[in-house]
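Asks: Just below sit the structures, each encoded as structure tokens.
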Structure I
């Protein structure tokens, strides 16, 4: 077995998405709290190992479809670089280590609950939900939101209903981008279902419209959040948080423009993390939040 191939099959580049566990820590202004950051790092590693186990299971289940796919055929299992037996052996090992680390969280009961919910939902998505119309994108959005909830549990930070609402609409829009990009690659004019998904070729415009509406809803939630009591408690200058609204609108609109041009990879969250323009907008968000907190 090639160790390099196994590591690639675990998709470490997707671990970047597990950085979402740090979001509650950052928004709670605990960025200089070494203890909170340590718990966030524990949650990051735990979720990364569990996600890798799910990715391996996904590749096992979809191996035949992946071999027919124009890009997924390059995955190590589909390409024959590792065997199904090797992939099956790695799955329980990764899960045991992941759940073992969870016991070191300050509230292991809550973190284990979040980790267990992620596992159950991920398995449900893998075997059932991903073939269901619209339920699949709601499941993907929930999986990303669970990472944020796990960050709350790992660092023992109270849950924000504003963050929960914003996250669900944000990740729903990104999940729709992902499905839109996949459908764009595999669509034909027959209107038949593709690769076991519950979508037809003519659904692509409806996906785009729903995704853009979800992206705009993120900005609306942010605008409503600015006038809430929570903002006034956390920031000296809550009015500066208004500047986040046009940034969110720009970012979500740009993602959808790229998707409609066929220039979006099938995982928009990883794209946003790597894309330099998205990095600049992310930096602008941080600067605005710091200014709102520290300016006299």
Structure II
């Protein structure tokens, strides 16, 4: 049976400043297979190697050793193919709004599709469809990107990569600096985009609440190595191991753990506020109470 994997690594290793006193291995023999049409969280403490790993996926960094395979093909086998790889694997850095530069939001979002060689009609279709998905009105498309609010700028910058319709979209801390309302709005839009385009989205985040709410799988990096890649609930069950590497389970999970310790019959796999609400309401309907 043909694998559904779209992106794989084989003993991927990357060393900064190799052969010098400052040599540091940032990614150490990582073997990974990422499936198509998935919403994946990427977590790890600062310096764990997660951002360096992401930069390998679209060829921004070349492995010191090992391979990155896109649809089974080594992306570095032919350097002439790297341009196509970067259209297929879109990467959005932290604070992407600092890279806005065009006269209008429309022109900024259309920059990528234009470089792909699409016709004016195709570009317009991409821009309008993407703007709608990310929550930008047609009126805003006529404005200078520098006249937008902070949240609007962030969405416009992300839309510029989305408009290229990459098969894989990598977002490195897309909600950094946003207030809670802006963060939730952006993450909901990203999820809608993923479902509509059937793409694979990799969401790098320090927020355990965000990855618990919006992802189905988690990729965890620790000290340059792949700790695990598994279903989100399965990863969060490894509470002690995550804590040992400086990561914590979502706050609501700690609250539910305390309630279970007090004798309330609540399920263990609860990591979002919505799950907690439903579980507590179910318990109340059954007349549940703490054991005496």
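Asks: Suppose you compute Cα Rg over 2.2 N^0.38 Å for every structure in I, II: which one lands on 1.10?
Replies: II
Asks: Match the computed value 4.5 of distance in nm of label points 7 Å out along Cα→Cβ at positions 25 and 113 to one of the structures I, II, and report its label.
Replies: For distance in nm of label points 7 Å out along Cα→Cβ at positions 25 and 113, the value 4.5 is produced by structure II.
Asks: With relative contact order in percent (Cα under 8 Å, 6 or more apart) computed per structure, which member of I, II shows the largest figure?
Replies: II
Asks: Given structures I, II, which gives the highest value for distance in nm of label points 7 Å out along Cα→Cβ at positions 33 and 273?
Replies: Top value of distance in nm of label points 7 Å out along Cα→Cβ at positions 33 and 273 goes to structure II.
Asks: To which of I, II does the computed value 3.4 (distance in nm of label points 7 Å out along Cα→Cβ at positions 73 and 257) belong?
Replies: Answer by label: I.
Asks: Also, I was wondering about something else. One of I, II was used to calculate helix-only ellipticity at 222 nm (-39500 (n - 2.57) for each DSSP H run of 4 or more, over all residues; to 500), giving -23000; which?
Replies: Going label by label, the one that fits is I.
Any read-out appearing in this document is the output of simple, stated calculations on the displayed coordinates, not a laboratory observation. Predicted, not measured: the structure shown is a model, and the values here were computed from it. Cβ atoms are built from the backbone, for glycine too; each structure is taken alone.
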